[in-house]
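Asker: The structures considered in this document are given below.
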Structure I
Amino acid sequence: MQRVRPNYRYVIGDVRDRAQVDFAMKGIDIVFHAAALKQVPSCESFPLEAVKTNVLGSQNVCASARDNGIEAMVALSTDKAVKPINAMGISKAMMEKIVVSQNLLGGGPVYSCVRYGNVMGSRGSVIPLFLRQIAKKESLTLTDPNMTRFLMTLDQSVSLVLHAFTQARGGEIFVRKAPACTVLDLAKAMLVKYGDGDISRIKVMGVRPGEKMDEVLVNEYEIQRAMESDEFYAVPAEYAAQRGTGNHPFGYEYTSANTRQLTDAGDIGALLDAMGPTDTYQ
């Protein structure tokens, strides 16, 4: 990045270190808070480390933003924060609560969050793993063939952050609607697109600790107060109670099982093309 954008200021530090966070925020107007421990298995092994970064580190960022006169802060969360069953999701759910609660204090920055499904090709995701396995002519390892996951490109995830920045009034959680597919259909599509199409190379390994079969981006309580458009949900804070615009029956939630499902290899391949080269943002 320093070679490509030499005019930017780069700071080495850790969100756990409040003094260094304050140093980084001097003269800054807008904060996009993406620092996190985000891999489920490592957070399951070291849950306290997830707390230190995702919870306490986020509190440092929020407090520093207020003390340094920041105009707006957008924090990046995950579908795993909704009905969390693993340490990473629990810590990110607490991060959301910390960020949203800042608006109760009055004054200061406009704080909001975004929630992603899987960003295709990002570090630790299954797509780079499948690409490596295909290149080495190894078996493609799946946890469960029926597991569903949202699919979002990097450009779409960035556009969600910018949408939150321009639309937030304080305390909202923004979600972009996205298609999903099973990991089996994803593996088949990648074998067709990048390999020899031999689906006998797919090997089922079993669900890992902390994994869900389907992910939830908006739960049944949030969706009752969410403002819904063709592309987005905006979930206001609980303390800003209002009736949503979606008119969904109670019990409905927005999940990777009931969103638009991609089953055709060509449709999934088109999203893989839109993903771009993964080595540019791993």
Structure II
Amino acid sequence: MKTKNISKDYSRYLLKRKLYKIMILAMQFSLLAILIGAWEILAQTKVIDTFITSCPSRIFRKIVELFSASTIWNDMFVTLYEAVVAFIISTLGGTLLAIILWWNQTIRRVLEPYIIVLNSLPKVALGPIIILIVGVNTKAIVTMAILIMIVLSTINMLNAFCAIDDNKILLLKSMGANKFQILFRLVLPHSLPDFISLLKINVGLTWVGTIMGEYLVSYAGLGYQILLASQVFNIDMVMACTFLLCVLACVMYLIVAWIEKIVVGKYKK
């Protein structure tokens, strides 16, 4: 009888959690609908100037026009390719650098001030140098995005590695574990939540870096289209491309969230 009561209570708890999640989603979509609706009403009643802000209906028509003409697919692919390449290189490269710095304390102490300076340096200022080194091509855009992310990735993962309890490391050493075993059996597994957080941070930064790179040098991509449209005050095009960027970023975030669900599930087990 007691087991049945526990089972019923647990079922009620799961139902409440499910209903709460549904309520949150409903509120999120409702808020979005209200904002879009208010924007459209203000535009139609001439309260706001559509030359400056455009409006949802015009943006929607522009998106339909772009897809109907099949002119936007290549730009979306180019921007997505640049973002994904920069995201992977920055995340894995930053993690690898963090491992090297954690492994050798001397190297960490020597390079620490340089890493801090690089992190605070405005990356846009390096644009002309990047173009001179790698040329006017996709590599320059990817390099710009990598520079924005890799230092932050290194710092975040290094902090996660250094936050591991020293007593646990001493325990493994007392049991005869070498540094490789400490890294792969303790440091990396315990840093998985921080790595997932880094993925989420880089999802946002990779689009910032990619669009900044396309502003500097590009012949295709959503950032290139936004730059061209802004020069002739085509606000509908600017907002349409911005919306498509948001969609791509959202898809990328959902993939990271899916990875988090799998990794956290295995981590808990």
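Every read-out reported here was derived from the displayed coordinates using simple, explicitly stated rules and does not represent laboratory data. Since we're looking at a predicted model, the values are computed, not measured. Cβ atoms are built from the backbone, for glycine too; each structure is taken alone.
Asker: Once FRET efficiency 1/(1 + (r/R0)^6) of positions 175 and 247 (r between Cβ atoms, R0 = 35 Å, to 0.05) is calculated for all of I, II, which comes out largest?
Answerer: Greatest value across I, II: structure I.
Asker: Among I, II, considering only relative contact order in percent (Cα under 8 Å, 6 or more apart), which has the greatest calculated value?
Answerer: With respect to relative contact order in percent (Cα under 8 Å, 6 or more apart), the highest-scoring structure among I, II is II.
Asker: OK, next. Assign the value 26, calculated as percent of Cα pairs over 22 Å apart, for residues 87-158 alone, to the correct structure from I, II. Please list the in-between numbers first.
Answerer: Values: I: 46; II: 26.
The read-out was computed on structure II.
Asker: If mean count of other Cβ atoms within 10 Å over residues 39-46 is computed to be 13.2, which of I, II is the source?
Answerer: Numbers: I: 16.8; II: 13.2.
Value 13.2 for mean count of other Cβ atoms within 10 Å over residues 39-46 corresponds to II out of I, II.
Asker: So Cα extents along the principal axes in Å, for residues 31-182 alone, computed for just one structure, reads 73, 43, 29; which one of I, II is that?
Answerer: Working: I: 56, 32, 25; II: 73, 43, 29.
Matching structure: II.
Asker: If volume of the Cα convex hull per residue in Å³ is calculated from each of I, II, which structure is the one that comes out at 137? Don't skip to the end; give the middle numbers.
Answerer: On the way: I: 137; II: 192.
Checking each candidate, the match is I.
Asker: May I pose another question? Can you say which of I, II returns -28000 when helix-only ellipticity at 222 nm (-39500 (n - 2.57) for each DSSP H run of 4 or more, over all residues; to 500) is computed? Working shown, then result.
Answerer: Values: I: -9500; II: -28000.
The correct label is II.
Asker: I have 4.9 for distance in nm of label points 7 Å out along Cα→Cβ at positions 15 and 119, calculated from one of the structures I, II. Which structure is it?
Answerer: Values: I: 1.2; II: 4.9.
Computed on structure II.
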